[in-house]
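Undergrad: Please go over the structures that come below.
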Structure P
Amino acid sequence: MQTILKLLLALLLLLCLVDMPYGYYQFVRFVACIAFGYFAFGEQEKQTKWALFYIALAILFQPFIKISLGRVLWNVVDVIVAVILLYSIVLNKKSKR
């Protein structure tokens, strides 16, 4: 379940690079906040560093108090987070072997 959610979230974040209506970005922030909270909850007993990372991302992407980074910096953040999400999928596959 987490793998599919991470893939979908990475895709949503990468789609933020395209010029989209403002409502899309609000939607992504809301979905990302919930997803990162879910990931943090799932990691809390296994690896503290991943849980803390996901909590920090949930705070960064939360839609209630907007963090104004500017479009270019948000694009950089979106790409970095998408890459890290994909990397975490690979790490989980390796650790299950």
Structure Q
Amino acid sequence: MFSILGVGPRLHLGLDSVFIDNPDRAVSEKPSAGQVKQYWHEVNEKLLLQFQSLSADEWLLQHRAMSEEDYAKDPTRNRLAVLLSRTNHLSYHLGQVMLTLK
């Protein structure tokens, strides 16, 4: 979120090799659930600070994962759209977790 919104550098890049770059079970050493939770809280705290500093007009600016030409064609693909789509994606996974608990 930091880099795509242009609000700072990504945090905890070392987690890419564990959760993104390699298939499940390919990495022998994984952070503990407590460590992942700590990272989660740290990232969310810093994102919230950045979110609070953005004005309404800044939310409607182009995000960093698209070209100037694409943004000119569709300015609704902005920072706010990224936040909303990521929030919706997270709610989807929350629903999956709730189903597994039944």
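Since every read-out is calculated from the coordinates, none of them should be taken as a lab result. Given the structure is predicted, the values throughout are model-derived calculations rather than measurements. Cβ atoms are built from the backbone, for glycine too; each structure is taken alone.
Undergrad: Determine which structure produced the value -27000 for helix-only ellipticity at 222 nm (-39500 (n - 2.57) for each DSSP H run of 4 or more, over all residues; to 500), calculated from the coordinates; the candidates are P, Q.
TA: Only structure P yields this read-out.
Undergrad: Okay, moving on. Of the structures P, Q, report the one carrying the highest value of relative contact order in percent (Cα under 8 Å, 6 or more apart).
TA: P
Undergrad: Let me ask you something else. Consider the structures P, Q: one of them gives 1.8 for distance in nm of label points 7 Å out along Cα→Cβ at positions 32 and 72 as calculated from the coordinates. Say which.
TA: P
Undergrad: Then there's this: Name the one structure among P, Q that log10 I(q)/I(0) by the Debye sum over Cα atoms at q = 0.11, 0.16, 0.22 Å⁻¹ of -0.31, -0.64, -1.18 was derived from.
TA: So the calculation was done on P.
Undergrad: A value of 0.15 was computed for FRET efficiency 1/(1 + (r/R0)^6) of positions 24 and 56 (r between Cβ atoms, R0 = 30 Å, to 0.05); which of P, Q is the source structure?
TA: Details: P: 0.85; Q: 0.15.
It was calculated from structure Q.
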